[in-house]
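Next up: some structures, all given as structure tokens.
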Structure 1
Amino acid sequence: MIILGRPKGDPKKEHYYREAKKQGYRARSAFKLKQIARKHRLLKGVRIVVDLCSSPGGWTQVLREIDHDLEIIAVDLSPMAPIENVRFIQGDITKEETLQEIERFSRGVADLVISDCSPKVSGNWQLDVARQLSLAEATLDIGFRLLGANGKVLAKVFQGPDFQEFMKRTKERFSSVRLIKPDASRKTSAEIYLLAIGPRRTASE
């Protein structure tokens, strides 16, 4: 059984917590992906998706709900209860052995890589932002490795120290980069989602 972590005091979190329980989602964040997918046509032209930091599976549930024919590979350090026709890899997305497993399951290609990754919060804001941006960078690296010319990466990022430099690097690597704030995210949160489309590759890559 999946138990959602109870939000503390935030009315918007309370609302989406109740809705997640009511609709059978494993995480409140499911609504963020639903809103992004609908507004930005995220799954148009997508057949193979890699869902990073997937546990407990809220985003994976949304992918399966929107399109039953998607090929989904979910990856997380923590275990995840099974979802029908989803391949799950338990591993660290920053480790080469995990990337090789992803390539094996996906046959080396993907149309979309998504990530709602967050670090374990230390209480040190600068450290937490740095760790989160590192996870976002790992997500983009995986996307760059797997995606075709029109492939997409959706990754959660924290706005803070080094964010502008991170954005600069991302724009150098992808043809289109935009920032998205779904309604399900708190306006006061530093959390925002980056949508990068079209890896820029040299002839040798």
Structure 2
Amino acid sequence: MLNSQIVFVGISPHPPIILPSVGSPEDRAQVRNTIENLEKLGKKLKEVNPDSIIIFAPHPDWGFNVPLYFLAKDFKGEIQQHLIGLESPQFYFEEGKKLYDLKIKNLKLKIALIASGDLSHCLRADGPYGFHPDGPKFDKALIEALKKKDIEKILKLDELYPEAGECGLRSFSFLLGILETSGLKWQAKVLSYEGPFGVGYLVINFTL
């Protein structure tokens, strides 16, 4: 293999409550769609058998451990983590481009990319940050923009909906920077979206 080949791309939420060791059976029943679709995503990951998994996460620990429970529990291989800070989405979009040019395209490996993060935390009055109208608006706009591949709009969502209380936009922007530079033809397929606890959980498989 002369160049790296991106063989898997996904977006995964990372709520601790989906873990059997954290969430009660009643809690996990409320996010059954998320759990089932993460397991489906994990099967797709196993099928492509990547040499390396690269994860972009907005937090240490949770952003790394929770998705891997589903996405790599049966996978043995190299796992690289990139933590995301508080710069603008545009900044991380550009960083994704740089990472592809400087490292990924030269790895000579089959690569899996996973953007870890939740959507708005302001979907319900009893949610972690209470309710704010920016919350559901942000989630809807992000999902529609991903479907339409409207990267320009995605990079401005934090300005359009500043009170959404999201944590995944920068991870997603980093991922989109890689995809943009790679030249791959991709389409975001939404497997599930739900927010029963006031936080938006989005699972996406990118067809390549």
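We did not get these values from a lab; they are worked out from the coordinates using the rules stated. Just so you know, these numbers come straight off a predicted model, no measurement behind them. Cβ atoms are built from the backbone, for glycine too; each structure is taken alone.
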### Query
Ranked by FRET efficiency 1/(1 + (r/R0)^6) of positions 32 and 112 (r between Cβ atoms, R0 = 25 Å, to 0.05), which of 1, 2 sits at the highest value?
1
### Query
Which of the displayed structures (1, 2) returns the greatest value of relative contact order in percent (Cα under 8 Å, 6 or more apart) on calculation?
2
### Query
Here mean count of other Cβ atoms within 10 Å over residues 24-31 was calculated and came to 12.6; which of the structures 1, 2 was it taken from?
2
